[in-house]
Each structure stands twice: as structure tokens, then as C-alpha cells.
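Peer 1: The following blocks contain the structures, represented as C-alpha cells.
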Structure P
């Protein structure tokens, strides 16, 4: 019997755990996904097992395990009642066991019983160090996993976790299986890891990587995220990548080749980003890079990607200083965000004078400030009364706010912190909240403040803050993606997940447009990408000749209610 049919059964049971009770629907889904005549016999055998209540019997087994004797008993029952051969009967029972995550107990020559995952658990124990990190003393084969020469612990295809603080036994066992190139076992173990923690994108990526390795000749992309310093942002980005990878692999990829993702951790630090880029460039299997997160990190790695003609799509880097023939982004640039905010300030709320809080040492913060200034002052005739350096160690938050409000009589201020100084920006809003309500500043800002942290830390002090952002979960055109993502991850996702999904989709489309995907063909085909809204997070996707996405930012406002984390009084909502 074909392993692809078994994998298909596992996939549909993973999507709907009640499917084992519905014979007609199970048959229909299998026939829809595997319509070829060669699968008909196997599909009917799977349904025949349902008629014999094999799935229910498996689920009722103690300790969730199937012994050899129990397998033989069920097999004989299938042979007798359904006129199946011994091989087919055993295959279909083992297929249902795998789909329902029931372990098949093996017996060695001495008669000692063991479960396959237990064997890997023993290996894992031997490989665990005191700190809980796997150490493997072996050389990977040329067909296996190539390790980075610089700080290998920052890179993973599934041979290590980059989030050791997240406990998941099935993940750890899957890592050992993958290290030993036992990809079929790794698939099963990572699939259990996904079930154990559906909100964890790392394990879904490793599950799909194991599938890609098992299938052979994987198509490999890398994603660079800031695990060290911005772990939450890293996972938000990885969710988008994982969701796109999972969809592509479930559709059987490109000519049977599935997508593999290398996760790299640069910590949002430019020096480390450069080294990470060098390692990714040196790995010839990687034909595209998603990332980096911060504009400064993307800029640091860009020179390395340019030398190698390796395409990079950033889902989050917005600085206008990022320009290159190999650089693309799925987020509107600071030029677009600055223009949107300038128009809102001047034309919508009728403001002539503003002050700007920003970090002049950040390429993101600086380019957002410059874009706003160009549009607000040069194009619309507004005035910037003063700029304040958020990175100044001697910054007196209260003095700056009171001077702006009480002496300069300014009504609106712009908050353009980079990720390092968002906490300072929130302190400024809190100082503003101590001023009588009728005199308080109104705030406009950039997408660095578009996060649950702003809502939870700022509270009512950030109420009324208007941000120019790339995506919002409540946009009508984002409804389909948001619904699917919520089902996938067990909750609402944010803009980093959406734009990272789009970046991965763009690469996937470039792969599909390439006859034989390579770095050169992928780079060439990215300019031909034309994704409908139904293929993205909600907005159609095309790149300009300069690698910019043809889309505009959206204005959202912090308001009572809105889309908010449970512990916050305020949330984000569309500006009316």
C-alpha cells in the first residue's frame, strides 16, 4: 500500500479529530485528495476498518499503545469479516494507529517489548546536557543536515530547538529522530508535538521539514527572526511562515518536492545579522531568505545577500534606506507610512504644528521621521516645532511633555521609537496622562508601537494613539485569512504573522514559476509574482521594480474595547 495514502489519512484526521466516526465524509475527503484509481483499494480498506470499529478499538486501548498480539487479533478480524489479505489488513490498522497517534509496540528477538518513541527517549537522555540542550557527536552526511560554522546553535532545520524554555517532550524526541535522519519517525513525533502545543510555530515548521526530508530533494528557504531579544515577535513571524509552508506541503509541493524552512536567530543585532547572512549564503541549499525583523538587521545582512544574488523578502523592515535588486518587502515602507500620517495630521484633524520623538540612531526611526517631515512640511506646509531624541540617556520625559504642551502649545506629537525605545515612548504617554485632559497631546505613531505590549503597558495613557500599520485583523478583506489563522493557532494573529505569511507565499509563487528553482530563477520570478487577495493575508500582492509592495498603510486607533489582549482595557480599532 502507498505511504502517501497513509499520510493523507493522517492529515485529514489532524484537521478533524471526529472524522473517524463519519465513514461517508472520510471516504469523500480521501477520494477528493487521492482521486487516482491506484488509491481506490486502500481507501475502501480504510473505510472497511471504520465499519469494523477499528478506530474506536484503537482509541480504547490502555496506555495508547497497540501490542503485536492485539495487532494480529484485529488483523485476523479484518481478514475474516472484510475478505482482506493479511498485508492489507495490517497496513490499514497501522495506518489508523498512526493517524490516531496510537503507538505500535515492537518486539525484539529477546522478547523485550519497546515503543519506538521510547527508544528515542533513551537516546535523548544520553544526549541531554545539564542545561537541557541536545549535543550530537556525529558528522552529518552530505544528504543530511549541514551545520553552520559560526554559532551553530543559532540555526535549525529541526536538529535543535531555538526556544528551549518551551517544554514539549514529543518535540525533543522528534529532534533526536531528525538528528539521526530517521525522518518517518521524526514526522510522527513532530506531529504529536504540534498536537501538544498548537500555538507553537517552531514545531509545525519542524514537522513539515521532516516531511520534506522524508519525501527527498526539499526546496529550502530560510527565515531570520529575533529569538534572543524579541521572542514574541519571532514567534509571530514564524506563525506566518509555518502556515504557508504547511499549506504548500499539504498540496504536495512542487512536483513532489516539499518546502523546508531553516530558522535563524539574529537577535535583531546588526553584527549578528551580518554573520547569520554569511552562513545562509554559504548554505547553497537555501534559495531565498525571509527576514530580517528590524530594519537595522536587514540592512546589516543585505550586503551579503547582494554578493550572492540571494533574494530576501522582509515582512517587517520598513526603512527607506533598504534598497537593492535582491531586496523585497511585504510591508509598506516608511515612505508610505510617513505620507499617510502627514495627510491625517494636516488634512483630517487640521494640525499645523507638531513635535517628533524619535531615535536618530535607528534607520527605521530616522526614515519614518524624514518621510513624515517631507510630506507634512515640504508638501503640506506644516511645521515641526521640535524633535526630541528618545535615545538620550538624560532625557527628562516630564520636562519634554510639559514644555511641548504648556510652553509651545502643541496639540499633536509623533512617536517614532524603534523596538529598543518603545518603553520610553510609553513612559512619555504616561507623563502626558498626568496633564489635565483638555491640554493633553494627541499621539500619532509608527508600527513599532503596534503590539499588545503597547496596550498592556500603556493602558489608558495610550488611548487615542493613531498608528499607520500594514494590516489589521478586522479588515473586511482579511476575514478569510484571519479565520483560517485563528483555527490554526487557536487565537487571533497580528500583522507580523500576516506579512510573514505573504512573504512566504511570494517565495512559493516564485518557486512554482521556476522550471528548476535556483537562487537565480527565484530572484527573477519574484518580479512576476501576482497573488490574488485569496492567496495572501487579504490584500493582493505584486512587487514594483524596486521590490516594494503595491499597497498602502492602514490607520488604527487605540480605543476602549477594540481588538485587545484579555488583560488590557484598551485595544486597536480602525480609524473612522
Structure Q
């Protein structure tokens, strides 16, 4: 059908390409910042041009935009262009719908005939499949233009189908009066379309802090069964790999991946979940049908995940009689689901800690101790399990505001790798904070006095609120606070709002007790807090901090690790990841003998 609404959709997506000031052909905006056209519209050469010019004739002021070729297949005369400039107002993508029947029916297409820059419509009938993976069409001999130079790359609309079925490609030059032409059908454009979908989906995901566990799990669900290729490391590589995968059950891997990230099994922040649902709706995806199609793979992934251990390394400092030195203890939990601190079950002692138990250490020795503990952990679990390790450092309240935890997290190991010839002397190991999740905890919570005052009961109740099924975004679950925040009011607000599980601070607490917002966290039982140790003049800390807190609460430790990874190659004044501190307190992960921590 051809309705005013469909005409408006068509015009909002129609693009016009130029060679200098001369019109070269047309194209269609199929996803955010991605235009599909014919390769010969851009150039007659076998290699793509470095940059192309285009505009949207029915939108904007006619100013040319710049684009770069993202997809290039001259053998089939297909090209995909990624826009470098913002889209003009009113422009809107028109995604292709799968189409297979190319026999009979009517078509409409808008192109730009020679010496007619304003363009015009061509009307006619769809004849049927032709050789060369093309479809033959025939223009109406009584009205409208025929398909001629300037129509190449234009989207061909099937009136009966109610959507775009392909791109106009070429005409029969020897029989111009017959108005015979050919289009590239949808089935030949699928790979190029996936390139655009990948760009669009990646733009959504890169604008949010997506927990890596959710991305990894969703990727494994979508990859072909028995795939031997390793999982790509970064998000852009994963999305590009998904775009190259074959469809399963009639759905692309990109669509299946997007649907996964809308499900409770793969937690992401609610705003991103809503954006993904809108992205799928725009493409007229039956999400319930996709969920049913991928349900078996999700069940398998959940079973595999359930059998993957979640190890934790607990390290705690205890104050001693000598100022500036501390006793230290440690234990390794191979699998948190089998750990019971009340029964002293499910943990392994750390032999490397023995020399330090009777000899208090200075704070400067802490990175050395952590490295020694990690060396023991390598012999207590597999490499895959160690990659999932969380290091939890218990500090007295008086040390929480220091940079101690940050210094330990970014400590560099001194492993002997002399047998690896490809490593140069200057190739240092990666810091702990990007290899493992690293959180700080307050050892005061482990004192008997904390339980006697009823704080531990509050703590256990608050921890229950961190439920993966709720998928609460951090920006709403963490209360903003500052040094001058009224502590009584902050504590009351935390107690009266169970959905508030902690606080967020753009600046490190400067006070030790009076006026320190972390005091309200401890006395209310709130299990988490996050803050920046330093304000950076070269960075919009507020914006970056807000982006970080776009993740779900349960994904915060992983989001902090991702931020630290992103910061690692940059200077310390260029990224907030160098300066993040996270208090993350699970009451079920504490040393068995809490009396031992009494100071």
C-alpha cells in the first residue's frame, strides 16, 4: 500500500549522492547514520573513495554531509556509507523488512534524472526474478519517469508489500521506450544491512555502561553452536562479529543479541533496556518470537554460568598497638555459592600470608602482600576461574578516605616472565584493577559492636535490595552526597527508602568521622558507596560519573573495572577510571572468625 504515512517515511530516509556538485544517484538511510546505495553511485573504480558527499533532499537545508564507506562489495554493486556529520532534523531511518516474493505488484521509486536536480517519481510493475541475482521491473509507459541515470541506489517501494524491497540499479539502455530496469533485491542486501545495524546497535551500547558479564553471556547465546573462534575482547569487535554471523531461525545474531540484553538473565540498566526495545520495535521485530527461538540457548548458557565458580580473595587489615602498622589476614573463596562464614566452610587458607600474621606491616607493603596472595590463588583455581576473581580489601574506617585502596588496586606485579621472548624489559604486567574486580570494604562492620548496635541486621536487609531481577539503575539507587550533607538526614533517607542502597560522591570524603557521609552508610546498613578520589580539570567528571552510574546496581563492580580498563592507557588526569573507589559490602562474604578482627 502507499499511504501518506508511508510516503513521509520514504522521504525522511531518501538520500542523494554527489560527485562534487553533480548529482550521482540516491540511497536510503536504513539505520542511524548509515546509508545504503549502489557502489557505482560512489565511484566506477574497484576501491571505495576516501570520502563521499550526500544530502537528504526532503529534509534539512540542502547542505552536503560527509560520509565514509563502511561496507564495500563492488561485485554486487552494493555500498554502505557511515555518516560523519549529524543528521538533519526530520531525517529518520527506514529499515528494510524481509521480502522474498518479487513477482507482480506495483512499485514506486524517487530518483534524480539528468538535468532535473529536484528529482521525480517513477512508477511501474515488478516483473520477476532475473539472472545475476537481480529483479526485473518495468516503468509505466504512460506516466512518470523511467529508471535512468540518477535513480541508481534509490529505494524501490512495493505498494502491495508496503515496504522497500531493494535498490534501483540499472536500466536497459538499448530499449529506453520499454522502461525496463533492474533492482538489487533485499536478499542480496542482507550483509550490507547488517553492517548498518551493527553501527546503530553499537552506538546504543557504547553510550551506556554495559556489564561485561551480560555482554559475554548474550554473545555466547548468539554465536553458532560449536563455534571454535575465541570470543572477541572488546565490544566493537563483538558487534562486528555478530554482524558476520548467519541468521538462525530467521533472526540475525544482532537482533538476537539485542533481545538478550532486554531480558532479566542479562542485566543492563533500565534506560538502555528501554532503548533496545525501541530499537527492536523500529525494526518491527517480534521480540516474543525471538525469545522463544533463543530460549534453549539461554538455558544452556545459564547452566554453564551456574557451573562457573565465582572466586573471591578477602584481605583484611587490623589496627595494632603501634601507630602506622597493621596486622593482616587473608582467605580464598573458590566459589562464593559454597561459602558459609558461620560454619567456616568453603574457603582455602592463603599460605603466603603466614609470614605477615605475626609481623605487622606498613601500608606501603600492602601491594606486595596482595601480589603474594594472588600467587597462591593461581594454584587454587583454574585460569578461567581466576579471570572472574573479585579482590575485597577490608580497611578500618579511618583508612577509607585514603588513597590506599587505589594504590593497591593499581599495583604492578613483578612476575618472572623472562622465558617469554616477545616481552621486552619495559613491558610491565597489567595492574590488578583491570585484571580483576577490586572493591574496598570497611572492617568496622565485622566488629561485635557493629552487630550489638543492630547495624548488621540493617546491613543484611539492605543487601537483599541488590537483586539482579530488579535491575535498578545506580543513578536512582545511590543517593548523591557531599561532605557538608546533613548526616542525620542522609541516614534517615537511606533507612526510609529501601530501594536506596548507598551513596555517590563526586569528591572524596575529607573528614574522618564528623561530616563524613560514609558514616551514614555504615550506620544505616547501606552496602555500597562510590566516589572520585580526585576532581579532574580536563574531564567533565559529572558527565562521565553519570554515564558510569547508568549500569544496574549489581553490575557496579564490573562497571568500575571497565572504567579502570578504559583509563589504563590514558594519563591520570584524562579519565575518571584512575580515581574511582567503590565500597561493595556483601554480608555473606566475611571472614569466619570476626572476633579476630576486633581492634
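A short reminder: the numbers here are calculations on the coordinates, not readings from a lab. Note that the structure is a prediction, hence the values are computed from the model and not measured. Cβ atoms are built from the backbone, for glycine too; each structure is taken alone.
Peer 1: For structures P, Q, which has the highest computed value of mean count of other Cβ atoms within 10 Å over residues 97-104?
Peer 2: Ranking P, Q on mean count of other Cβ atoms within 10 Å over residues 97-104, first place is P.
Peer 1: When you work out distance in nm of label points 7 Å out along Cα→Cβ at positions 177 and 337 for each of the structures P, Q, which one comes out largest?
Peer 2: Greatest value across P, Q: structure Q.
Peer 1: Computing semi-axes √(5λ) of the Cα gyration tensor in Å gives 59, 24, 22 for which of P, Q?
Peer 2: This figure was derived from Q.
Peer 1: Which structure, out of P, Q, was mean count of other Cβ atoms within 10 Å over residues 433-440 calculated from, if the result is 22.9?
Peer 2: Q
Peer 1: When Cα Rg over 2.2 N^0.38 Å, for residues 225-464 alone is calculated, the result is 1.14; to which of the structures P, Q does this value belong?
Peer 2: This figure was derived from P.
Peer 1: Of the structures labelled P, Q, which one yields 2.0 when distance in nm of label points 7 Å out along Cα→Cβ at positions 209 and 489 is computed from its coordinates?
Peer 2: Considering all the candidates, the number was obtained from P.
Peer 1: Identify which of structures P, Q gives the largest calculated value of distance in nm of label points 7 Å out along Cα→Cβ at positions 41 and 457.
Peer 2: Q
Peer 1: Figure out for me which of the structures P, Q the number -8500 belongs to, where helix-only ellipticity at 222 nm (-39500 (n - 2.57) for each DSSP H run of 4 or more, over all residues; to 500) was derived from the coordinates.
Peer 2: Here the read-out was taken from Q.
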